[in-house]
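Colleague: So, here come the structures, one by one.
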Structure I
Amino acid sequence: MLIDTAKTDTRIVYQALVGVVTPRPIAWVTTVDRSGRVNLAPFSFFNTFGGSPPVVIFSPNRKRDGSKKDTLRNVEATGEFVINVAVADLAEKMNLSSTELPAGESEIELTGLETEPARVVKPPRLRASPIHLECVLREVVQIGKEPTCANLVIGEIVLMHIADAVLDANGKIDPHKVQSIGRLGENYYCRTSDIFEMKRP
C-alpha cells in the first residue's frame, strides 16, 4: 500500500497514521473553564519531550466542524491543566470520558469519577489515577487551519504526584504496578502488562 498524503482523503491518512504510530500513551487531561467548570478528556497524541524544564505535549485536534475542543479553549483561557495517567482499571471510564458533551457539561459527572484539588494549578486531579502531572502552559502551536488540524499544547510540569503504591523498593516507578494503557488504531488499546527489559549498551 502507498499513501500519497497530499492526494488522499484526510480521514484515510489519519486512520493509517494512528495504526502506524503505536502504542500511544494517553494524556487524560483535566481543565477548568473561566467559570470553574471541570472538563475531562483523553488524548493519545501525547508524550514527554524534555527533562529540563520537564515538558509534555498533547494535541487536541480541531473538531470535524473546525471548532476548538473544550480542553483547548480551557487551556488557552486559564493556562493550566493536569495530566492524569490512564490505567487498565480505568479504561472504560477513560473511554466514556471521550464522549462529546455540550459545552459546560462535565465528563466528571458522566463517568462518576471523583476529583481532588491540585496543589499548584486550578484544575483538579482524578483521585483514582495513581499519577498526576500539574502543568502550566508554555505555548500552543496550531498546525493547519482545516478541521482535525493539530494544536500542540506545550506544557511545563510544575508538580508531579506519584502514588507510593506504584513505586518499587528503590522508590522508582514500577511499570508492573502502574498498568498504564496505550492507544492503537481503530478501537484498539493495549495494556502494558507484557513487559520485557533490556539494558542499554
Structure II
Amino acid sequence: MDTKASIPVSQLSARQVVPLIEAYFEFNHLKQLYRQGWLQRGVPHARCESVAEHTFGVAVLAMFLADAHFPDLDASTVLRMALLHDFGEIYAGDITPADGIDRSDKLRLERHAVRQVLSKLARGADYLALWEAYERGTSPEAQFVRQIDRLEMALQASVYEHQELADLSEFFTSVAPALSAPALQSILRDLIAMRAEENDAV
C-alpha cells in the first residue's frame, strides 16, 4: 500500500493523550494514503490525490448536488456520511479490485478500523451507525452519497486526463451503472460528451 508516510498515530508511541487527539492522528492518515487506483494506472505519485482529497471532493459535491437537486434528503446526514465514508481505509488501506481481496474480507477490515477510531469518541456509536448505514446503502442519503463517491471518481479522472497523466477510459465506463439519479447521470453524460469532443479534436 503506497503512502506518503506511516500512519501519524504511530508517532504517539505509548503516550497517553485525550481521545480526540488520538483520533485526529489516526484519521490524518487519510492525508498520507494515496488513492491506489490512480497509481495503478500510471498517475505519478507527485500528482496523485490522497484519500482525504477524495473525501473532500465527495463532501463538497454532495453538498452542492443535494442542495440543487435533492431537497428531501437530510443534509446533515449526507455531509456526515460523506466525511466518514472512507474511515475504514485508515487502517485497512485503499483496497482496490486489483488487490484480489474478497468484498466480505474488505468490509471486515474496514469495519474493524472504523470501530477502532470512532469508539473512543463522544457519540462514537452515532458516527459508527452512520458509517454502517453508508455501507448498507439502504437509506436515501446513503444511496446518494454512494453515487457521489463514484461520480467524484469520474470527475477526478477527467481532471487527470486534461492534465495528460493517463488514459482513464475505464473509469467513465465503470461509473455509469452506479448512477441511478437522473441529475447525476446527466453530469456523467456531459463529462463523457466533453471527453469525446476533445478526442475528436485531436
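What follows draws every value from the coordinates through simple rules; no lab data is involved. Because the structure is a prediction, the values reported are computed rather than measured. Cβ atoms are built from the backbone, for glycine too; each structure is taken alone.
Colleague: Please state which of the structures I, II yields 4.4 when distance in nm of label points 7 Å out along Cα→Cβ at positions 35 and 51 is computed from it. Each step should come with its number before you reach the end.
Modeller: Values: I: 4.4; II: 1.4.
That value comes from structure I.
Colleague: Same structure, new question: Comparing mean count of other Cβ atoms within 10 Å over residues 3-10 across structures I, II, which is largest?
Modeller: Details: I: 9.6; II: 14.2.
Comparing I, II by mean count of other Cβ atoms within 10 Å over residues 3-10, the maximum is at II.
Colleague: Could I ask something else about it? So semi-axes √(5λ) of the Cα gyration tensor in Å, computed for just one structure, reads 26, 23, 17; which one of I, II is that?
Modeller: Numbers: I: 26, 23, 17; II: 30, 22, 14.
Working through the options, I get structure I.
Colleague: Starting from the value 2.6: which structure in I, II was distance in nm of label points 7 Å out along Cα→Cβ at positions 115 and 179 calculated from? Can you show the working numbers first?
Modeller: Details: I: 2.6; II: 3.7.
Among I, II, the structure yielding 2.6 for distance in nm of label points 7 Å out along Cα→Cβ at positions 115 and 179 is I.
Colleague: Quick one: helix-only ellipticity at 222 nm (-39500 (n - 2.57) for each DSSP H run of 4 or more, over all residues; to 500) came out at -4500 when computed from one of I, II, so which one is it? Intermediate values should be presented prior to the final figure.
Modeller: Numbers: I: -4500; II: -20000.
Computed on structure I.
Colleague: If you work out FRET efficiency 1/(1 + (r/R0)^6) of positions 91 and 163 (r between Cβ atoms, R0 = 35 Å, to 0.05) for I, II, which one comes out largest?
Modeller: Values: I: 1.00; II: 0.65.
When FRET efficiency 1/(1 + (r/R0)^6) of positions 91 and 163 (r between Cβ atoms, R0 = 35 Å, to 0.05) is calculated for I, II, structure I comes out on top.
Colleague: Let me ask something else about it. So Cα Rg over 2.2 N^0.38 Å, for residues 43-130 alone, computed for just one structure, reads 1.23; which one of I, II is that?
Modeller: Details: I: 1.13; II: 1.23.
Of the structures listed, the value fits II.
Colleague: Work out the source of 16.8 here, i.e. which of I, II gives that when mean count of other Cβ atoms within 10 Å over residues 147-154 is computed. Show your work: numbers first, answer last.
Modeller: Values: I: 16.8; II: 22.8.
Computing mean count of other Cβ atoms within 10 Å over residues 147-154 on every structure in I, II gives 16.8 only for I.
Colleague: Which of I, II yields 19 for relative contact order in percent (Cα under 8 Å, 6 or more apart), as computed?
Modeller: Numbers: I: 24; II: 19.
Computing relative contact order in percent (Cα under 8 Å, 6 or more apart) on every structure in I, II gives 19 only for II.
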